[in-house]
Structure P
Amino acid sequence: MNTTRETFERVIDTNLKGAFNVSQVIAKSMIDRKTGGSIVNISSVDSTRPSREAVTYSISKAGLDMMTKVMALELGPHQIRVNNVNPT
């Protein structure tokens with residue numbers, strides 16, 4: 001309940017939008033070159049279980065998990081693997 005809007009936006013910008021933007025640029029390059037490849041996102045176990053005072057972080061990592069799954073579906077036909085690791 002104490003998370004500020006600025007903190008929320010900074011965490012989402014870093015953990016979710018940052019991965020989205022970089023992945024989009026890299027995937028486009030791989031598609032254009034017809035090379036295939038692999039994109040690996042670093043998430044967190046906090047994306048799958050609640051932690052006190054980690055709402056923004058958990059939301060950003062849960063979003064990253066789903067983004068990874070969708071990108072894997074979309075990019076698979078281009079021989080691009082998209083995976084996630086969720087360290088503790």
Structure Q
Amino acid sequence: MLLRNIDTRYGLCNGTRLVITRMGRYVIEGKVISGSNVGDQIFVFRLSISPSDVKIPFKFQRRQFPLTVSFLYVDVSRVTSREGLKI
């Protein structure tokens with residue numbers, strides 16, 4: 001599941017679920033399984049993230065993919081009606 005809005009024009013928003021088809025060091029390939037662009041092949045690149053906390057006396061960056069593992073119970077808990085539930 002995506003954790004950030006990457007490209008809202010193509011439906012790559014926070015909460016979009018994917019099936020990972022290929023993993024590389026700098027990019028992950030996946031197939032969209034939720035939202036408006038179901039079936040699309042996409043590439044998710046690593047992002048450089050810096051903390052915005054001004055209390056930290058030094059600056060640093062980390063690189064990570066904006067993804068998390070999503071299990072069935074998470075998907076079921078996000079459904080707002082029975083008509084929207086597809087298993």
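Values quoted throughout were computed directly from the atomic coordinates according to the rules given, and no laboratory measurement underlies them. In this text the structure is predicted, and so the values were computed from the model without any measurement. Cβ atoms are built from the backbone, for glycine too; each structure is taken alone.
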Can you rank P, Q by Kirkwood radius over Cα pairs in Å and just name the one with the largest value?
Q
Given that distance in nm of label points 7 Å out along Cα→Cβ at positions 3 and 19, derived from a single structure, equals 2.4, which label among P, Q identifies that structure?
Q
Between P, Q, which one scores greatest on relative contact order in percent (Cα under 8 Å, 6 or more apart)?
P
Assign the value -1500, calculated as helix-only ellipticity at 222 nm (-39500 (n - 2.57) for each DSSP H run of 4 or more, over all residues; to 500), to the correct structure from P, Q.
Q
